[in-house]
Structure 1
Amino acid sequence: MAIIWRQCRGGDRYEVRTHGASVRLYSNGVFHSQWNPRDPLKGSLWELLLLPTFFRPPEQVKRVLLLGVGGGALIRLLQSFVAPDSIVGVDIDRVHLNVARRFFGVKGAELICADAREYLSGCQQSKAAQFDLVVDDLFGHADGEARRAFPADPDWCRQLLNILAPHGVVVGNFGCRRELLDSGWRTSVVRSQLAPGKGAWTFEHPEYENCIGVFSRAPLLRADLLQWAPSAINPRDPCRKLDARLRPLR
């Protein structure tokens, strides 16, 4: 593995490393993003964030909001396999956005340096923004480990739902299953806004502790996901590269 770029800013250390055709972003030693333009679907955590998109046919996913950009691997995946009309990526770390453009080749997306909570508050006030997909991937780092930037409390969950289109989907990344189960998504006030019995799922990967939550006011059907997901990450394909465990969240 080769370090091709490094920078220290405000007490934080950033590195971009290459491994074969893959490019990787590290912040304070924490592995944040990886992108391989030659082989984008390799069974990584970022593909676990991509997979829930296919609860909807790709042509219905026109506007995407990504809270937490990192190096932009998920943006590249969405552009390659979903092709939304617009992607807005919000990250509080300007260095991450610069790395996304320079080293991960992110183009054709609106990248905004801002606090996600302030950005979302502005969306609520404008009452104009509605997204078909919202990805909450807000992670920082502490003691050499990736940590959620702040808890997903009930107010945060309601704000995410408020900017969704009627059949929109929220995808949330959590450090572990317990963190998701303790979040605002499991409170009665938030669950009452989801499709009864069919509006919440969890996605997990055996090589990661992370637990991905998927939420919608409209039903999320496994049959739809199996119909539209690419074969390399499709749970029904025996030759798939992504080892994903999908479970309804009751």
Structure 2
Amino acid sequence: MTAPPERPRRALVTGVSRGIGRGIAARLLGDGWEVLGTYRAGADAAREFAAAEPRLTVHQVDLADDGSVGELIEAAGAAPLDGLVNNAGMIHFEAAGELELEPWRRTLAVNLTAPVRLARALGGQMAAGGAIVNVASVDGTVGSYNSMAYAASKAALLNATKGLANLLGERGVRVNVVTPGWIDTEMANEEELAISLTPLARLGRPAEVADAVAWLLGPQSSFVSGASIVIDGGLSNVDPVLKREWEAG
């Protein structure tokens, strides 16, 4: 009797219409995964992407809405899931003065609460060998000025990754986080300054983040859990004052 063929690995990737999320989805599709992708805005780009990739299915989801997240959990859990990539995020640049509560709450809902909720719900259904990758930011390791909600949410996501790794480890499910610096996407609004401060003297590419995510989802990283991989070209190593002193001779 011929053994049935193995099913393709299946992953949920949030925020696939552009940028890092699109790069991650493209890499996984190229590696033979089936991908369930989400988008909130950018419907045309997401649907065009799905039309060109028969193993990609896209759903419009508002990660700040509890009901929308619940529907996503139901859709994603309808078939076995091997990977989850919590990539989707938002940034709000705050005005000086009083804290804006609604943007603060929405930023934390999208960048922190939804990833944790998805990980708890879907990670709990994964078989041993499943893996979750959260996408944080080097902004979560420093103090912010006018994007404090974003930085705080990414700092909390770095810590939540460790807690999720503890909780899901007994099931054989690994949870890790990638921490990008300045990547060449729509969010890179200070390119020249970022390049000047980055030792490798360029922006990162979405595909370079996707390479790390693919490794963390795969068997080569089978004993890696609760870890953060920083992908910033060395930016985190730089003190701008010391750099300026060195350049001044």
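The numbers here are math on the coordinates, done by the rules we state, and not lab data. None of the values given here were measured: they were computed from a predicted structure. Cβ atoms are built from the backbone, for glycine too; each structure is taken alone.
Quick rundown of the values:
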{"quantity": "Which of 1, 2 leads on mean count of other Cβ atoms within 10 Å over residues 21-28, largest value", "calculated": "2"}
{"quantity": "Parent structure of the calculated result -6000, given that helix-only ellipticity at 222 nm (-39500 (n - 2.57) for each DSSP H run of 4 or more, over all residues; to 500) is the read-out and 1, 2 the choices", "calculated": "1"}
{"quantity": "Label whose coordinates, when Cα Rg over 2.2 N^0.38 Å is calculated, return 1.03 (choices 1, 2)", "calculated": "2"}
{"quantity": "At a computed 0.80 (FRET efficiency 1/(1 + (r/R0)^6) of positions 77 and 93 (r between Cβ atoms, R0 = 25 Å, to 0.05)), which of 1, 2", "calculated": "1"}
